[in-house]
Each structure stands twice: as structure tokens, then as C-alpha cells.
Structure 1
């Protein structure tokens, strides 16, 4: 994904829509077109598209267990997308969410492993803060390279992804590997290091954190002087600088904030889903979060809907794989087609 492509998509996403039809009808029509194109992929794969889509819907929303799984998949995508929305609003192209996710998981997980005797009210906040700090500091590396040396944040954040992933894999195989174990993973986190769940379900505290972040990010973008300065830098940095806004500070803040939320998503997943640090801990949330932020038009409510949509597609595709033997990659293809279709219809709505 080149800088020109990202800027083009984000430019369309930032434009004010001409009315309720463009706000609601354009994304819906685009989504339906994308799903319609997906019919041909399902036919090529050798399945009945209507039955496959019915299985996909049932797999995502067909019962209490399915809805829980969809919500659990939505939470990290939502947290990641909200952070990236703030960065993209300032026209800071953070492509390093995956690496920041890994570093947040590493720092937060290391705290959980290092202090197993701490009580849960102390250990869990320390892990969450450590996870956010890990992602924040990893993103700041790219931020400092940007403001000090003029290095493109697209290149630096993308390259830092691979460094973070390989470093976590090394730690899981070396210093943090479970004593006597053979797999690339740490010892299991103690019960006090795992986020609590609610009402006898698998819905955990991380889901509540994701929901709380929606109004907080909305207020940050639209109701604070900081949000105004971020949007001003995103519209035109030269004008913002002339108006007295410290553009470099806004760039650093945008990267730091998005990195912190990516790291927070990482430690939440380690604490709840994996319950230990592993060499492979991400479902591609860092890259999917980019599409979630853009498809949600960098607006917290839109990002919420986009995250839920992506989660439902992923969970539903697993059901299609079990029932019809369709490849898991089919969900990724349908996601990409839907995103392109929504953006294309949205661009046409803007022209009209």
C-alpha cells in the first residue's frame, strides 16, 4: 500500500458527505455490491453462494456463542481502528499497528510474568499501562525519525513491524520461553493477570475498554483544542504551522496515541485469548485496522460499524470453511472487495 494510495483513500474518507443518503446509502450500496461480487468467488470455489452467505451469517450472529465470538473479534479491531483514525486525521500514515501490537503484548505480558504474586487490581492495570507504553514507544521511534530526519513514517512504521514481530518470536523462544517447554511460548499467565469476564460469558474487560474508547476518541477529535490542531495539520500542515500550531508535536502525538492503542489491543489479547506470550499472537489486526479506520471514515461510530463488519466476516468465514470446506482466505478477499466497493461508491457520491 503506497503513500499515494493511502492519501487518496483517506482524502475521500475525510470529505464531508452531502446528506443522509451519502452517509448511509452509499456505504450500504457499496457493501452490497462487494458482497455481490463475492458471489462469483464463492461459485468459483464450488459452493452455493446463498447457502454460503446464510452459513456465514449464522456463524457470526446465529446464537449467543456466535455473537460472543464476533464481539470478541470486534474489540481489538475497534481499538486498533480508533487509534489509527486519530493518526490518519492528522495525515500521519501509521502502517505499524502490527508491530506496535506485538510490542504492547511483549511489555504487558512481561509484566504479568515478572510479578505473578501481585493482586489482580494491581497487576492488570500495570499490564494494560505497560502494553500501551510498549506500543507508544515503538511508534515514537518512527515519529522521531519523521520529525528529526524527515523519514517517511510509512516506510519506518512498516519496517518496524518486522523487527517487532521477529523480536517477540525471539523472546518467546529464548528469554521468556516456558522452562522445560519446547514451543515458542512463555509460561501461562497466572489467574490474577487475566482480564475478568462478565455474567458467566467470555465477554471480558477489554470489550468494555473498547466501548469506553469510542466516546473518548470522539471527544478528542471533535471537542478539544488538541483535536482541532490534529485536524488542522491533516487539512494542510503549512497553514497550520503559519497559524502557530506545532506540527511536529502533533505528528508525534498522533503516532504515540495510535501506537498506545495498538499496544493496548495486544496486551488485551494476550491476557484473554492466549493467556501467555507466543511467537504468533496476532490475527493481522494491525493491517486490518487500517482498512477499518478508512472504511469507518475515521469517525469513531463508523469505525465501530466497520470493526463489527470485519469481525463478522472473519467469524462467518470460519463457519463457511467448516461447512463447505471453503478456504479461509476467501474472507480476506471478500473483505478487500467490500472495502473497495464502498470507497468507490462513496467517491461517486462525493462527485455527485
Structure 2
């Protein structure tokens, strides 16, 4: 079968790999679509040989820095948002022919076929939504998993810092929950242009103004009741989130961080504001994703505006360049298998 493999920094080849064999309790899926996620980006974008020389802190839970040569990386890395059809099942729960969400736990789903334990395969509902749209139940489910920690959002003013794919989906889900006003904040004008369509009340360009003062102007002089950090990685915006939050407000740190070491955490300001802070990562169960899939299937939430680009598997290199470099207003970038 064909599979992807990162062979050098920012270089991904399509290689031949053995087709996996289905064992007891496992399900074999022929992939139809995959979708690139921000947590996939570092594997492609970073130079892990250089990071090894610097001490190997970045993504150390996933990357084996004990290797002398960091490249090539494992076959199939990185992809974890995948949908396809079950072609073989040795599971009592998932039958052959089912259209499923497939979640490779090692993030190594960049291959034509996946064999996974049944616990990581979720049959998806039928409805008016396309298969590509149903695929977004994975990121939407992770959002629901994070939002479970927050108070009732109805009537709350919310700032979403980061208007990438996750931030845009958050806008739409916050609107569905009755939050408002919703402030989408980013440094990229191309992303802010999509925020209104995804139900943000206001789009704030952090490069064109002081985002804190602009939010207060738009929010009758008040800070936001709830602030969500949806940037993560090396650009993590915790300081700004704490500045934006109202006294006794709530901050959800959602953007994935690549390292255990963060240079600054505005603990003093957070304490002075008496903030409640939450962290969320790791949705992995049916109850995290299937309610989101039902919403998409029934048209209760429109995810289509964030599906901006698609590439065949043969052009996976171009797909990652488009996504990582945020080319041409890219948000969610699809791979077609």
C-alpha cells in the first residue's frame, strides 16, 4: 500500500509499505479522506535533528530522541483525522462496510489502509452532510470535550484567540450554545475574513490594534467573561488571554503546546483577576465524537466554510506546505485517498 513518510525537515515522501493485517478485536479501514490538524504540523515543520542537539524537549512524549538519526520518521506520521470504509472486521461492534471515523492513537494514519483496535473506530451517522464534513466531528468533538469544563455559555461574552480551523469551529459552536458577543482574534486577515461566516460577532486583527482595548470598545468597556486560547505551539498566547479576561472570568487553554517548558505564564495577573483556568486535550471516546457527528449530519452546525483546500494523496507534500505555511487562506486541508 501507499503511505506517507517524513524523510527530512519539511520533506514528505509517498512510499510503499506492507498492508496491515487485521487481528482479533481489530478493524481494517480503507481510508477515503484525511484532514490535516495543527498537531500534525510540528512533525513536518520542525527540524528534529537540530532539536535533538538542543536537548530534545519538543514533543518528547511522541518523538524518540534516543535515535542517532531522527530521519526518516515512522511510516504514516503524522495524521489522525481520518474517515473511511471498513473492509475487514474482527470486531463484534463494527461491521464490514461501515463508514467510520478512524483515530490512529500513534498519529500515524497517513496510509491507504489502517488496522486499529475497535475502540478507535466509530461508525458515523447518515445525513445531508458530506463525508468530508462528517470528518470534522473529530476536531468538533475535541472542542466539546474542552467546553465541558466551562460554565453555561449562554449570554456570556467570549474571546477566541486564534482563528485557525479550531478557533473557527469554536465560533460556530459558541453561537449554537447562545454565547455572545463572540470575538475572534488573530494576526492573519485571511482568517479573520472567515470569522463572521463562522458566527463570530466581531473579528479583531491583533496586528492592526491593541486587541484588549479593541475588545473593550466593542464590549461596552468590559473584558470578556470567557477567553479561549486556540493558538498553541510556539505561538501560545496565554498572556493575551489573561489580559482579555474579566475579573472572576474563565480561561480555557486549548491550543496544543509542543514543549513542557513555557517561558512565561501570567500567574500573577491571573491570580489578581481571580480567574478560573482550564486545560483540555485528549478526546478519544465515542461520547466525545458521535454527538458532534450527529450535529453535523443533521445540519445543526455548518462546518463547510473551514474546508478550504483538498489534495490527492500523491500531493501530500503540497498539502502540508499549504497548511503549515497558511497559504491561500487555508484552514482545513483535506487529503483524498
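Since every read-out is calculated from the coordinates, none of them should be taken as a lab result. Keep in mind the model is a prediction, meaning the values are calculated, not measured. Cβ atoms are built from the backbone, for glycine too; each structure is taken alone.
Of the structures labelled 1, 2, which one yields 2.8 when distance in nm of label points 7 Å out along Cα→Cβ at positions 158 and 206 is computed from its coordinates? It traces back to 1. Given that distance in nm of label points 7 Å out along Cα→Cβ at positions 110 and 134, derived from a single structure, equals 2.6, which label among 1, 2 identifies that structure? It traces back to 2. One of 1, 2 was used to compute Rg and Dmax of the Cα atoms in Å, and the answer was 20.1, 61. Which one was it? For Rg and Dmax of the Cα atoms in Å, the value 20.1, 61 is produced by structure 2.
For mean count of other Cβ atoms within 10 Å over residues 78-85, which structure out of 1, 2 has the highest calculated value?
Once mean count of other Cβ atoms within 10 Å over residues 78-85 is tallied for 1, 2, the winner is 1.
Among candidates 1, 2, the computation of helix-only ellipticity at 222 nm (-39500 (n - 2.57) for each DSSP H run of 4 or more, over all residues; to 500) that gave -7000 used structure 2. Identify the structure, out of 1, 2, from whose coordinates distance in nm of label points 7 Å out along Cα→Cβ at positions 142 and 198 was calculated to give 1.3. Clearly, the read-out refers to 2. Highest-scoring entry among 1, 2, by relative contact order in percent (Cα under 8 Å, 6 or more apart), is 1. Calculating distance in nm of label points 7 Å out along Cα→Cβ at positions 166 and 190 for structures 1, 2 picks out 1 as the one with the greatest value.
Consider the structures 1, 2: one of them gives 1.4 for distance in nm of label points 7 Å out along Cα→Cβ at positions 54 and 326 as calculated from the coordinates. Say which. Structure 1 accounts for this read-out.
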